[in-house]
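Every number here is computed from the coordinates shown, using simple stated rules; none is lab data. Because the structure is predicted, anything quoted here is derived from the model rather than measured. Cβ atoms are built from the backbone, for glycine too; each structure is taken alone.
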Structure I
Amino acid sequence: MNDPEVLVIGRNCLDYISIVEKFPEEDKKTALCFRMVEGGGQGGTSSCCIARLGGKVTLLGRLGDDEEGRFIVERLRAFEVDTDHMEKVKGGKTPVAYLFVTRATGKRTIVYEPNRLPKITADNRLADLASRAGSILLDPDVTYLGRELRRIIKNKVKIIYDCERWRDGVGDMMALADFFIPSSDFLDSMELNLKSGSLSGKIMELGQRVRGTLIVTHGEDGAYYLSGKMLFHVAAPEVKAVDTTGAGDNFHGAFALALSRGYDLHEAVTFAVAVASLSCRGYGGRSGLPTMAEAGETAEKLTAVTVGIP
């Protein structure tokens, strides 16, 4: 493959997805509507999103040399993701996740297996890949790379960080990433200790601590972002959501591709909101992914508006 538009570094896992009418209470049971198996993980899903949109994407990650790992690679290749730099660890175990999707709402509950494979290191191979990429997307599984990544990158490639929750190394990422993108749940982290009581106030407060541009995803409400001293909001389009699995991952993937293709901040966020919303049309985070034409048509109908700060 030629130089990637986006280099994605992060987690891959196997998702066992169960669709139920209603998620049961603890110690209760419910009937299964149907089930499916799909590749998962933030890095894997965002890579499939980029490829589905027609982008050239290289995925760097590690898998076990097991049946789960082989299935994941097959699915990535089906989307035309460059997997030449996926490493299979001899004797390693590919992590799995169990997802329960409520059919009436599209909401999902996830029980996941932590990744116990050896960590990716900031070596010469990574430095070479990074130097040839249009942008780099780091998922939460490789937060630890923040300490070393900027040291080995020689060019001005933009780094996008998918912030899931507070963990060791997030502080480094706040100082490293050109685009720091958490969900709104992150704003309530005890470690941040934000003083504001409103969503917009918390975003403005966190924006003072982040070196790069802060973008906050807010589920079915779209996304917020800071540009200069202004706070903007892009509302999500109306989409019949059957499964929100992967919406955040697809937002990050779409944003990274838009950035590599020269979109300005407003265009890139609007495009990412459109893609993330449309991806909820199918189960598993990948089956509902739009084409570039579909995404562009939806994005054209969305508008970024300024938000008043209390």
Structure II
Amino acid sequence: MNEAKLGGRFTFPGTSLTVNRIGYGAMQLAGPGVFGPPKDPDAAVAVLREAVAAGVNHIDTSDFYGPHVTNQIIRQALHPYPKELVIVSKLGAKRPADGSWQPARSAPDLIDGVHDNLRNLGLDALEIVNYRAMGAIHGPAEGSIAEQVTVLAELKSKGLIRHIGLSNVTAAQLSEAQKITDVVCVQNNYNLAHRDDDAFIDDLARQGIPYVPFFPLGGFTPLQSDTLSNVAERLGATPMQVALAWLLHRSDNILLIPGTSSVAHLRENLAVGELALSTEVLAELDGISAAAPATGH
């Protein structure tokens, strides 16, 4: 699959890292609730190998998926890694034995997290690490992240991290972090119905910084819209394909990381780069957010 079919290409600012805009999010490779091993480990390996064979060169992961499980599967499936593959991980949480999600924001937590990622991925340095700030379920909460970003900047100076990104943050937190280090990407909750970050995306585009929406299809509460379903039927596509294609059209700095544990579903996701949306269809889809219930922060 050539780069044009994967939504075109984007280069992380201040780096030589260029990726196709349609990537892959590895969270669903873990077991139910993103905890424990998958029911079918061979299928998980097959999905990763199929993604890379199709041209995907941007994989999003974290060592707290599983925990450890997702990164170990990535290593099993793809190591030694193709030269052009960019693996992006994230820090800021941990998963104790009860399967809960707990914050991991102290300096020792972050340092341990980096070493866990390195060990389980089989790497000497992590290409990009996102610090995921803990906020409300639907979005970020204001508050200083300087302490955590400073820890990551020190790990970068030691060569354990090459580049730093942020997740679940506000524009003010990005500005705070940029006073400490370069920020090469932002990963926030955004989709057709949840568009609180519209202005933030446009500002990042002006700075040449990619925006990577998590929950691009609604996450644990999948997108549901008669408009979306009607558009999809007219285009001969699935509603989820249309929702992903809309994100590619929304701004050139948006990178997609849809996740799946199915090869068939993976192929559906990768096909959205070839799904053309007319001006009229885009206007129709843009109306979905106005009809969606407010989520708040």
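Could you tell me which structure in I, II was used to calculate FRET efficiency 1/(1 + (r/R0)^6) of positions 70 and 134 (r between Cβ atoms, R0 = 25 Å, to 0.05) as 0.25?
I
Matching task: 13.5, 44 is the computed value of Rg and Dmax of the Cα atoms in Å, for residues 182-245 alone. Pick the structure from I, II.
Here the read-out was taken from II.
When FRET efficiency 1/(1 + (r/R0)^6) of positions 206 and 270 (r between Cβ atoms, R0 = 25 Å, to 0.05) is compared over structures I, II, which one is greatest?
Once FRET efficiency 1/(1 + (r/R0)^6) of positions 206 and 270 (r between Cβ atoms, R0 = 25 Å, to 0.05) is worked out for each structure, I has the highest.
Which of I, II yields 46, 34, 29 for Cα extents along the principal axes in Å, for residues 54-149 alone, as computed?
Derived from the structure labelled I.
Please state which of the structures I, II yields 20.0 when mean count of other Cβ atoms within 10 Å over residues 94-101 is computed from it.
I
If helix-only ellipticity at 222 nm (-39500 (n - 2.57) for each DSSP H run of 4 or more, over all residues; to 500) is calculated from each of I, II, which structure is the one that comes out at -8500?
I
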